[in-house]
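The numbers here are math on the coordinates, done by the rules we state, and not lab data. Small disclaimer: the values here were computed from a predicted structure and weren't measured. Cβ atoms are built from the backbone, for glycine too; each structure is taken alone.
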Structure P
Amino acid sequence: MKDLKEKLGTLCVFRELLKDKVISSLCAYLDNPTSSAYAELVAVLYDRASGNLGEYIKEICTNSENVYVKAVGLGKDVPTYMQSSLESELDILQEVSELNKDKLCSLLDYKGFLPEFTSTSIDLKEIYLHRAKNIGKCGYGIYAKNRMFYVDEQGSIVPVLHPDKTKLSDLVDYERERNIIIDNTRALLQGKPAANILLTGDAGTGKSSTVKAVVNALWNEGLRIVEVRKDQLHSIPKILDELSSNPLKFVLFIDDLSFLKNDDNFNALKAVLEGSVTAKSNNVVIYATSNRRHIIKEKFSDRDGDDVHRNDTMQELVSLSERFGIHVTFSKPNKETFLHIVHHLAKENGVDMPTEELDTKAEQFVLGRSGRSARLAKQFIDGLLAR
């Protein structure tokens, strides 16, 4: 116990962990063991990990974007001295994970009440080295425990705190369309050539849900998704530069894609899809959804104007969609398919209603709306559950 602070001070591979609030509070306590310093340590542990020290140490080690894990992620040979340093440091952090109230309070003369905490028993070295060996599936840093991300206003990739949990089993029909996306994504995960995909079709047919469900199904195999807004398309080359050295596979997801004719973002995305040097990352594909086949919002004046090169202009308008290697269309469901979706959702949600009555109410529900869709089927079932 007495030399633990000095041991922590020798961390090299994991040196950034000394700035972690729990570790720094522990060091402060070891440096000057008082009842107040102990309470401060436990308070931080409560806040960061609900009082579980072992789980917290495992988490911060897993999330560490250190020089060792980056080298492994790039497929580089790790020098023997760095490997030795890593394993010695994991032994030190293992010792930290095994601390309990009795060990810490042995440094105190105070005999009054002090808060308890817990610690899950872990084999930190085995866990860490296993993850490093399987880094193409496990990842590191923020990508280790998160599957869905978005690009913030500063252009940084940040985790989605409450990700969409849609599963493939939640989706009904459109099996052919889903399988095209799944097969292409599996090719990406296997290091085979994978295409960018454009998903078009009527609103509410499940285009976005399908992409997210595929990610949820395959994230344990090393798949992550980063959502990019249309106004952030200029950031894609920077994002690709950041992701290209990552051992994981990524879907850049652009939802509800459409442009005005003179939109600058049109050329930004077109340049990426054309295959610039930056875009040729073999661990990233672009999946985009659109309710429009040609993506560009046209006016009749665009078709009948006095543009001398009108045909060239029209070709430009449709050229973006043609730069996606795969185009998948989600058609609006007919009555039979719509009711099939309704029946599935009713069963999944425990709606107990005679089939004829359910069908009648479902058909009444879509009257006056934009037509049948998977989204309307879900809204209908949600409405029944709310009553």
Structure Q
Amino acid sequence: MPRAIVCVTNDLSTDNRVHRTCTVLRELGYEVLLVGRTLPGSLPLQRPYATKRLGLLCREGPLFYAEYNLRLFLLLLFKRASLIVANDLDTLLACFLAKGKRALVYDSHEFFTEVPELQSRAARKVWLSIERWIFPKLKHVSTVNGSIANAYRERYGVPVEVVRNIPMHRELGPLPSRKELQLPDDRFILILQGSGINVDRGGEEAVLAMKELPDALLLIIGGGDAWPVLERLVKEDRLEDRVRLLPRMPYEHMMQYTRNADLGLSLDKDTSLNYRYSLPNKLFDYFRAHIPALVSELPEVAGLVRRYEAGIVIPRVEPGLIAAEVRRLIPDHARREALRLRAIFAASELDGEREKEALKAFLQRVA
């Protein structure tokens, strides 16, 4: 049986795109090893394929990336495999150097060198130099949407496959009541979810909007760089009764909350090319939960919402604009039901199994 080694820098707990890749590789006859890292709060794993979490001395910054890539390089060098899958630029260097004659797939989950955390920093120059050196040599590249694919094609002249982050079908189980989740029955519930709720992703504005929404409840589920700021805003503005911050949790558990919400939020700002071209998983999760979305004016996200008329697009991410749209929506039950039905239709059209078949066809061509 051929072996594929799939590499990420996260702790493997919540990355559904990578889980889909591993699942497809198994269906294609590969023995799969998924490699990531361990963190103090890492959730237990139950996967139908092998996993390995590297324990590292450094958890962030340049030393983390250097240590991880060195450890990953050594692991790949001595592990049998016919295929290596590098997820994002922060794993690509080790995978490229260690691949030898083995096939290499590069799956870019975002426009990595354009993330806001790297702007105007020496770190961006380092990552950009790695990308410029390796990317033109790659034969098998995929990414999450057409905007990022076109940007890479223009920059490097390399064919890039588009495989969107539409979730595979997974049994979510019976829907618990709001009471079982300790949620109020008489409040309009908004939800913002994601493991990367960072700066410029709208979390702060969503919290501040709740000052004008006494009849609503905002759930924020996940984590990220902005989390300490969100905690501070909730405390400073005494919004504990209107905002709940919930930690990362297994997908099925998170979706219990999403399915009990009334409106999903996706509020990335147009502050970098990475955010401008983003198409986050959460949007597909909202539709799958049969709730509409309130989103920012970005080409991929807004384009999808407008195409299916399954939500609201705001021109700027501002607390007042968020609050105004929610206030208009809460009493308009006919509009709420229409948007909900459009979200259900969007979920049926945006078929995860169809996207899974596209991924399978792409990986078959690699073999």
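Quick look at the values:
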{"item": "Read-out FRET efficiency 1/(1 + (r/R0)^6) of positions 127 and 247 (r between Cβ atoms, R0 = 30 Å, to 0.05), computed value 0.95, structure in P, Q", "result": "P"}
{"item": "Among P, Q, structure where FRET efficiency 1/(1 + (r/R0)^6) of positions 215 and 359 (r between Cβ atoms, R0 = 30 Å, to 0.05) as derived comes to 0.35", "result": "P"}
{"item": "Origin of the value 31, 17, 10, where semi-axes √(5λ) of the Cα gyration tensor in Å, for residues 39-150 alone was derived from one of P, Q", "result": "P"}
{"item": "If distance in nm of label points 7 Å out along Cα→Cβ at positions 255 and 327 is computed and equals 2.4, the structure in P, Q", "result": "P"}
{"item": "Among P, Q, structure where volume of the Cα convex hull per residue in Å³, for residues 47-110 alone as derived comes to 109", "result": "Q"}
{"item": "Winner on distance in nm of label points 7 Å out along Cα→Cβ at positions 23 and 271 once structures P, Q are ranked, highest first", "result": "P"}
{"item": "Which entry (P, Q) yields the derived value 1.09 for Rg/Rh (Cα atoms, Kirkwood Rh)", "result": "P"}
